[in-house]
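Taken together, the values in this text are just the output of simple stated rules run on the coordinates, not laboratory data. All values derive from a computational prediction rather than experimental measurement. Cβ atoms are built from the backbone, for glycine too; each structure is taken alone.
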Structure P
Amino acid sequence: MKEIVILSGKGGTGKTSITASFASLAENKVLCDADVDASDLWLILSPRIIREEEFRSGHIAVINKDKCTECGLCRELCRWDAISEDCVIDEIDCEGCGVCYHFCPEGAIEFPEKTCGKWFVSETRFGPMVHAKLGIAEENSGKLVALVRQEARKIAEQEGLNMIITDGPPGIGCPVISSIGGASAILVISEPTVSGVHDMERVLQLADHFNIPVMLCINKFDLNIKETERIESFAQKRKIPLIGKIPFDPIFTEAMIQGKNVLEFAPESYASKAVQEIWRNAQAFLTDLGT
């Protein structure tokens with residue numbers, strides 16, 4: 001089983017559009033949306049949810065008024081000022097550290113597990129997909145990413161599928177680290193801007209740190225030829241395979257508005273053919289890894 005994770009280092013570079021296009025090109029695959037903070041692959045794939053589960057992680061303190069004597073010890077110990085004068089805990093300010101729970105002399109504070117979001121198993125026109133939705137301002141997105149990837153692997157094993165295509169989160173933080181552990185390869189999407197090159201370099205450093213094979217493609221390459229040449233030179237010096245370039249084309253946005261990927265929307269376009277070439281080169285890269 002192979003898993004390719006599509007990353008960029010920043011949002012808006014085209015990860016989801018390319019993932020959705022790969023979905024129509026790949027065979028025997030499971031789709032995984034690991035961008036749990038802002039999942040949007042479903043906008044293109046229109047999934048039909050067949051399983052929905054709550055995601056629980058961390059704890060939050062709750063005061064039982066029947067037991068509370070309002071001694072004020074919890075309020076003194078709370079470093080987050082999350083407890084009011086009348087001994088009510090603010091759920092937003094509470095960090096779930098558990099100090100009040102452990103030191104309450106009356107045992108009046110409960111410490112239940114917190115529901116942070118939901119995760120889903122869905123059917124799409126291209127096959128099964130696992131995705132999630134983290135609650136607003138909730139933490140532990142790395143844990144939810146790990147859960148989503150784990151469920152995608154389970155489905156692949158149960159159904160005898162040999163490919164997982166993962167739409168990764170932006171940046172280089174905890175969710176991204178959680179999205180690449182154990183992956184077969186990373187496809188980094190870059191764009192020819194100063195910030196795009198900077199963020200690309202950060203993702204490549206992360207892949208190198210975790211010793212994960214990486215390949216590169218440039219989206220909107222014709223917006224700034226000078227920066228495109230800079231990326232090409234960088235890839236050549238670092239011996240990173242540059243597997244394709246995609247021109248700037250509004251049809252990606254037009255396709256998304258119609259709930260389609262670019263191959264469905266404009267199969268004969270230059271952009272579609274560029275994406276197809278990138279997929280062929282990515283397949284060849286994955287095949288070479290196994291030899």
Structure Q
Amino acid sequence: MQSRATPGTTKVGWIGTGVMGKSMAGHLLAAGYELTLFSRTKEKSRDLLDRGARWAGTPKEVAIASDIIFTMVGYPSDLREVTLGPQGTLASAKPGSILVDMTTSEPSLAVEIAQEAAKKGVGSIDAPVSGGDIGARNAALSIMIGGNVDVVEAVMPCFEVMGKTIKHQGPAGAGQHTKMVNQLLIGPMMIAVCEALLYAQKAGLDPLKVIESVGSGAAGSWSINNLGPRIIKRDFEPGFYVEHFIKDMGIALAEAKRMGLALPGLGMAEQLYLAVQAQGFGRKGTQALMLALEQLSGIHSHSPSS
């Protein structure tokens with residue numbers, strides 16, 4: 001059984017310091033955990049290194065130095081490389097150590113990693129998150145966990161410094177399946193948010209006042225209250241990349257096909273986000289869906305540079 005994580009004693013590794021990962025790793029550092037980092041771009045980790053984190057040259061080196069190794073990368077292919085590749089974490093993870101993947105990835109890959117880790121006496125958890133850059137910065141993420149209950153309990157103190165809603169959903173892969181439910185909700189919801197704001201604009205309303213009215217009622221959602229004001233300000237910078245959301249929806253649609261489910265709402269959302277990407281905004285935030293919908297209605301508002 002793995003020991004419960006303890007600041008000052010447990011050595012933590014972190015791979016991936018992007019929009020969300022950087023803040024999440026920072027919370028662990030602030031909580032007193034010894035932190036070893038790897039990211040494809042070292043400069044993105046500069047402030048963490050300045051605060052006392054250590055740099056490793058490969059994921060393998062992170063694992064050598066760590067008891068718990070977190071990954072927060074872009075795509076399933078990235079996760080496979082940094083975990084199962086020849087320079088990956090599992091190649092040098094010590095028996096009794098724990099791999100924790102917080103990427104949104106394929107449920108089947110989470111199961112594969114857990115099976116391979118078990119052969120070496122290493123624990124494995126899939127723990128994707130929701131809450132975007134705001135939730136990451138404020139340590140208010142929703143964390144959806146799949147894995148063995150004893151392993152999850154060992155990592156819980158780390159989760160508690162990063163998230164607010166932390167739920168163990170079941171065995172390996174259950175966290176990723178739960179995140180697919182999350183994305184199923186967000187995709188069509190973002191269509192509704194953007195269409196509603198377009199309607200408000202055309203009707204001559206003050207959209208910020210509209211959000212104040214509807215955001216606290218039955219139509220309220222995280223998306224309208226947090227991303228709505230960004231859309232109004234023409235702020236399309238990423239809390240979560242369009243291209244990563246397209247990846248997530250693709251995973252959900254593939255899983256749905258495997259299970260024999262028809263999900264037309266998600267299919268429509270994916271097509272609209274593909275249009276956003278085709279317009280050159282794949283590295284903008286999910287609220288950039290407004291740009292594609294404006295174009296459909298012949299509205300030529302100021303667009304950000306790609």
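Given a value of 36, 20, 17 for semi-axes √(5λ) of the Cα gyration tensor in Å, calculated from one of P, Q, which structure does it belong to?
Value 36, 20, 17 for semi-axes √(5λ) of the Cα gyration tensor in Å corresponds to Q out of P, Q.
Quick check for you: by percent of Cα pairs over 18 Å apart, for residues 20-155 alone, which of P, Q is greatest?
When percent of Cα pairs over 18 Å apart, for residues 20-155 alone is computed for each of P, Q, structure P gives the biggest number.
Assuming -0.43 is log10 I(q)/I(0) by the Debye sum over Cα atoms at q = 0.09 Å⁻¹, for residues 100-259 alone as calculated from a single structure, say which of P, Q it is.
It was calculated from structure P.
Figure out for me which of the structures P, Q the number -14500 belongs to, where helix-only ellipticity at 222 nm (-39500 (n - 2.57) for each DSSP H run of 4 or more, over all residues; to 500) was derived from the coordinates.
Q
For which of the structures P, Q does the calculation of distance in nm of label points 7 Å out along Cα→Cβ at positions 84 and 244 return 5.7?
Of the options listed, only P reproduces it.
Who wins on mean count of other Cβ atoms within 10 Å over residues 124-131 among P, Q, i.e. which is largest?
Q
Please state which of the structures P, Q yields 1.4 when distance in nm of label points 7 Å out along Cα→Cβ at positions 44 and 148 is computed from it.
P
Which of P, Q yields 14 for relative contact order in percent (Cα under 8 Å, 6 or more apart), as computed?
Q
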